[in-house]
Structure P
Amino acid sequence: MPKYVLWDIDGTLLKNARFGGGLYDEAVKQVTGFTPLGPRPAEHGKVDGQIIAERLAEYGLDPAFQDAVAARLDELALERHIDGGDRRELVPGAREALAAVAAAGWTNAILTGNSTTRARAKFLGAGLDPDLFDWEHSFFGGQARQRTDVTAAAAAALGDDPHVIVGDTPTDDLAAKAAGIPFVAVATGVFSVERLRQTGAVLVLPDLVHGLEDLLGELRNMAVLAR
């Protein structure tokens, strides 16, 4: 029976980018000609399609721009990768965790708020081989309006095959819960262990170094229960 660990990207496998939401504003500006208003509250846990839709609504722009902005966002991500402007950094223990999960008989896959294009660009920018992941059984939020759309798609596609989400935000937890998927929280993003313990996570890890054995133990338990 195939078993899947669905990894979030930003704040989970990769450190959060310093430029935050600036790429969305740049895509909006280039497509619509409107200059966005600058920094805004953190949007951790939101999906690309949702952020674009919220930007357009906030600025009173035509929602028909949605697809064009999303396409330009992908292009900007590739441009930044090619020119070296999006160098990303893995969280400590990420490579080792991916290798250990695979060695334990689980398939590494992705569940992210980004598009496939942006996900690949981020991994390449961090020097992480995208082929470490099963892209056929991964799930993306480039067109989604909320994270629950992505987790619902994962639950429907994977069915009875054991699968678990690993992420770093309370929003990951809420979306996992809505789809009936177990959630493992890791405090490698902006949320502390204490805050993540207030979620419904089956396990909260301080990071992927000190928490790896606990993660592998939880995966063993899930595999036994699935038999």
Structure Q
Amino acid sequence: MTRIALVTGGTRGIGAAIAERLQKSGCKVVATFASNQAAAADYRARTGIEVRQWNAGDFTACMNGVKEVEASIGPIDILVNNAGITRDVPLHKMTESQWDEVLTADLKSCFAMSRAVIEGMRSRSFGRIINISSINGQRGQFGQSNYCAAKSGMIGFTKALALESAIKKITVNAVAPGYIDTEMVAAVAPEILAKITAQIPLGRLGHAEEIASAVNYLASEEAGFITGMTLSINGGHYMAG
């Protein structure tokens, strides 16, 4: 049986790797993006993965987008909430818009997308929801009170939705990546990146494909007895109990 998977923020970075890994496992995959049409077009041409554009932090856009995908492709079995942004600044300098932008893009999107698919999953008594949190949602980080609040909130959201959904055979889990060799991390100044890497016991950055493999497992039939969990993938950088 071919499962249909939707990955938000799925045309670049970790999201792109996740979408490709799910496709390799036999899923029909749809990747959403917010604004970079050129990157999305290139991604579709290279991978054959369907792409759709909408703002994952916009509740109405999510509801309408999911309806369109389900009408044209089929019911969504697997949702990966990966979309997110950063607006890093210490709290005493943070603007209201910098707070709101991150909480909307990172946390509200998790609610909006999950709300858009959950009734269908419940009616079919099957679903996999995987939320991409962050090491910094577990341990905190200077200049990221907005991002850390959102990513920590995703973990609490995961636990609550897992409890609500288990009776309908829907699993809900989170993955908390550490520092991964994406474009965003590559933009960090080399001297800062060297200090970060020195703090990682395994001595290197993670690879997007390593996150994708974990998500693929949590989305699989074999992971049906795992729910409400947060899987930390950070090279030992933060060893959460």
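Name the one structure among P, Q that relative contact order in percent (Cα under 8 Å, 6 or more apart) of 19 was derived from. Could you put the intermediate results ahead of the total?
Numbers: P: 25; Q: 19.
Source structure: Q.
Given structures P, Q, which gives the highest value for distance in nm of label points 7 Å out along Cα→Cβ at positions 39 and 143? List each step's numbers first, then the result.
Values: P: 3.5; Q: 2.0.
Structure P comes out on top.
Any read-out appearing in this document is the output of simple, stated calculations on the displayed coordinates, not a laboratory observation. Only a predicted model underlies this, so the values are computations on that prediction, with no experimental measurement involved. Cβ atoms are built from the backbone, for glycine too; each structure is taken alone.
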